[in-house]
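Throughout, read-outs are computed from the coordinates displayed, never taken from laboratory work. In this text the structure is predicted, and so the values were computed from the model without any measurement. Cβ atoms are built from the backbone, for glycine too; each structure is taken alone.
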Structure 1
Amino acid sequence: MKKFNTAIVGLGGQGIITMGTVMKNAALSSDLQDVSGSERRGGAQREGYVETFVKYIFYENESEMKDPRKSMHSPMIESGGADALISLEPLETLRGVRYINKNSIVIFNETPYIPITVRMGQTAYPEISFIFSELKKITNNIFSYDFDAISVENFSSLTQKNIIALGALFAKADIPIDVFVIENLLKEGKGAENNLKAFNLGLKL
């Protein structure tokens, strides 16, 4: 049995829940895979903190699948239990630090959303270099990209940055799900052409 836990964090409106949904649906397409997860979406309508967990379990044989205890696991990711952390906002990456360990992969967006307290001069927004230094206290597997800029350059909007980030995850992390499974899911629904392009842009990062 193999496991892979992903924590995705960011702000409401950035497509955090959508990323988690795509990843969960990918697991449901295989007989040898199981998935669980949870979401915190209280801030989704007001640009507040949003997070979603995706927990994959990969069964290697039929006996593992038939084990009555196979579903006895929490949908939450414990402290230090994430194999990968994706963040679509730099400061929120620090909020997600509690989920990573020395082997975790961290992928974060470099474009900040400036909080009202910073705009009012009550506090300062941390430099990207500071975020890197804090992450490096735990892991060296850190990748940052300007997903906003890549999305605007290729789609003239910010709506594809989450799918670009999803592609980057599959490029950098050893997730035992074939890329074509994700691509087949993205072919369905509105914006399929742009979603496929965005995912493949992320794969090339």
Structure 2
Amino acid sequence: MAPRKLKNAPWREDAILAVRALKAGGLILYPTDTVWGLGCRADDAEALEKLYALKGRPGAQPSLVLVDAEGLLEEYADPVPAIAWDLLRETEGPEGKPLTLVLPGGRDVAPALLAEDGSLAIRVVGDPFLQFIIRGIDVPLVSTSANLTGQPTPGHFSEIPKAIKQGVDHVCVTGRDRKGGVPSSMVKLDAQGRIVILRP
């Protein structure tokens, strides 16, 4: 989105408040490109602990992170197998389903976001609201569904548990009228580019 349009975007103030909360080590409740998400800065281990405590989730289950541009994959994972770029091309456009890549060699994020094998789950987002927030904090944004562990994933803002809404530092106003989405597809790649489909 062009800078002038960003300046006049109806969600701008909401996004700025989200960025401020994240920079202060807080948690936010926000609309992702799939379902409503709970998030914090990906490099803030203390905030991540708070997030997992709020969900009642064991830290041994890493969350995925969101970045605002494909080029950042290589900044937070090494190597990025060539097949990763092909998979992203296939999911581009309005008809494409969001794709989370689990890449080897995750780095520069809180250790609890890495799986036992050192991999990191990461998704590139094209939504201007999300991109604004991610650029504002200048690190990936943690994304986990806005539910209590073991409970159904909310399909709409109104279905998010009260405990989640009250336990964060900023609840986004943007996107509250969106119909529930579905989780992204998830594909794991090893250093040789071999593919394991974790979620179709």
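Points to keep in mind about this one:
- When relative contact order in percent (Cα under 8 Å, 6 or more apart) is computed for each of 1, 2, the largest belongs to: 2
- Distance in nm of label points 7 Å out along Cα→Cβ at positions 29 and 85 derived as 2.9 - corresponding label from 1, 2: 1
- When volume of the Cα convex hull per residue in Å³, for residues 13-52 alone is worked out for each of 1, 2, structure 2 gives the greatest result.
- Structure from which 35, 15, 11 was derived, semi-axes √(5λ) of the Cα gyration tensor in Å, for residues 21-132 alone, options 1, 2: 1
- Origin of the derived value 1.8 (distance in nm of label points 7 Å out along Cα→Cβ at positions 141 and 181; candidates 1, 2): 1
- Origin of the derived value -7500 (helix-only ellipticity at 222 nm (-39500 (n - 2.57) for each DSSP H run of 4 or more, over all residues; to 500); candidates 1, 2): 2
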